[in-house]
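Below you'll find the structures, each written out as structure tokens.
No value in this document is a laboratory result; all are computed from the given coordinates. Here the structure is a predicted model, which means the values were calculated and not measured. Cβ atoms are built from the backbone, for glycine too; each structure is taken alone.
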Structure P
Amino acid sequence: MAVLDVQERAVVPVPGFATAYVYDVVRYTVTRRLARIGEWLRSEHVVAQLIRFALVGGLSNVGYVLLFLALHGDGPQVANLIGSIVSTAVANELHRRLTFNAADRVRWYTAQVEGGALALAGLAISSGALALLTVAAPGLDDIAEAIAVVLITAAVGTLRFLTLRLWVF
């Protein structure tokens, strides 16, 4: 409902039943949609798992980059090794609990051993690529090296998702 303000000749909204009703309907609709999206994201649907996998992997990569940068003074190989081990252990546990909802089916140790074996293959690939990058472009700074390794691990991560989904979890 609106009232015409005679002095300013403008329409001024008057709060009332209609405004409150529209607000409640919009709030209810948005809340329901968000609840359905949240429910779907927690489902076993492969796309929902892939989204959770990407989120966990993204957070793991942020942790990896922070460790890589913090340890780069000890050399890029040491920084890569330690960053990979720590971020992989955390990611394996998050994948077990969140991505694949397998905490009741797969024990922590099993997830770490099997996920760790997959990570070793990724570590070999990223270490080899980092060694090639150091030889091919020796003047790169630590941030450029970290970006290169993150791109490589994204490709390895895709293969890792498929392997974890189909065989491990």
Structure Q
Amino acid sequence: MKPIRIFTDGSCLRDKTGGWAAVILDESKKSEVSGSDLHTTSNRMEMLAVIQALEAIDPSLPARVTTDSKYVKKGMEGWVKQWKQTGWLTTEGTPVKNDDLWQRLDQICSERHVAWNWVKGHSGHKHNERADTLARDAAIFASKNFMRPIHEISPAPSGP
């Protein structure tokens, strides 16, 4: 059985509003998922893109995740094993950043077969570019629609 192919990306604006997205391809269809988060980081959005994509597919099917995040790929192919052995502490003895998402991603991957690929971001890769656009659009939408200062909200109309 051919693996489902997943292409992910994350984005974070200067105001710390983030977006994540994935393009999911199987033999018969193409799906896209995206979302946003407030007060976040680019690394968290990269991880959340993979988590949401894997949660959107049948766990019995193999998946091939292509990401432009070396952080995610290196983490899943090496760092996570060591962190689990050290109780989610770094080699310096400090807590692993984003351990909540690392643990969630590790759990999801332990329940299915996942292979990892890396692609250079902004290099013209069709599906990575699409995921990038979706992630950036999700962040921009969230920033414009959920982060408005209170003084921009129009008061309720008053009666005559």
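The value 43, 24, 14 for Cα extents along the principal axes in Å, for residues 40-119 alone was derived from one model only; which of P, Q is it? Computing Cα extents along the principal axes in Å, for residues 40-119 alone on every structure in P, Q gives 43, 24, 14 only for P. Looking at FRET efficiency 1/(1 + (r/R0)^6) of positions 24 and 136 (r between Cβ atoms, R0 = 25 Å, to 0.05) for structures P, Q, the greatest value goes to Q. Using the calculated result -11000 for helix-only ellipticity at 222 nm (-39500 (n - 2.57) for each DSSP H run of 4 or more, over all residues; to 500), pick out the matching structure from P, Q. Going label by label, the one that fits is Q.
In this comparison of P, Q, the computed figure 18.0, 69 for Rg and Dmax of the Cα atoms in Å is attributed to Q. Ranked by relative contact order in percent (Cα under 8 Å, 6 or more apart), structures P, Q are topped by Q, which has the highest value. Here mean count of other Cβ atoms within 10 Å over residues 32-39 has been calculated and equals 10.1, so which of P, Q was it run on? Computed on structure P.
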